[in-house]
1. Work out the source of -26000 here, i.e. which of 1, 2 gives that when helix-only ellipticity at 222 nm (-39500 (n - 2.57) for each DSSP H run of 4 or more, over all residues; to 500) is computed.
2. Looking at relative contact order in percent (Cα under 8 Å, 6 or more apart), point out which structure of 1, 2 has the largest value.
3. Quick check on the output: 12.9 is mean count of other Cβ atoms within 10 Å over residues 22-29, derived from one of 1, 2. Which one produced it?
4. Suppose semi-axes √(5λ) of the Cα gyration tensor in Å works out to 21, 13, 12; of 1, 2, which structure was it derived from?
Structure 1
Amino acid sequence: MLAELRQKSQITIPKEIITKLGLSEGDKLDIIEQDGTIRMIPVVVYPKKYLDELRAEIDEAKAKIASGEQPVFDSVDALFEKLEAN
């Protein structure tokens, strides 16, 4: 598929590609040059606050595991057996 480089270095990505990848307006793309080709990779960008909250939850879970407060299961089946027993 051909795309034309336009004013202000803009291009239009063909609709077939947009649809196939499930992209929509506002999505972010990482654009890199590699061996003379241009690659565009869809990425998800999360707000720093969200990442900080997630990091805090992970740290809390790790602390509970280390203290023995949080049970650790060897498999998903073992987890479900425990949940079904309660």
Structure 2
Amino acid sequence: MILKIFGFLDMFAALLLFLLKFGIGKSFVFIIVILLILKSLLFFSPVMTVLDIVATFVMVLAYFDIYSTVISLLFALWLLQKGFFSLLSP
């Protein structure tokens, strides 16, 4: 059950990272960033944790309108596929 909740969190973070390019969803950024950091520290896996923390850093930069389209889309895709596979797990 908790894996599915974290999957939805990752998918929402991916959507939010995409929408920040258009200035939509700025009020949710810091809540999602804090939840992603807590999730990554709770379930410590060296590669996944580093990528999650970098994704949150990219999200904070996008909040301040420092937006790289390629990097942000790569991290949005990373979070989206991670969330999708979390939802598929039993």
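Nothing in this text is a laboratory measurement; each read-out follows from the coordinates by a stated rule. Note that the structure is a prediction, hence the values are computed from the model and not measured. Cβ atoms are built from the backbone, for glycine too; each structure is taken alone.
1. Attributed to the structure labelled 2.
2. Biggest value here belongs to 2.
3. That value comes from structure 2.
4. Computing semi-axes √(5λ) of the Cα gyration tensor in Å on every structure in 1, 2 gives 21, 13, 12 only for 2.
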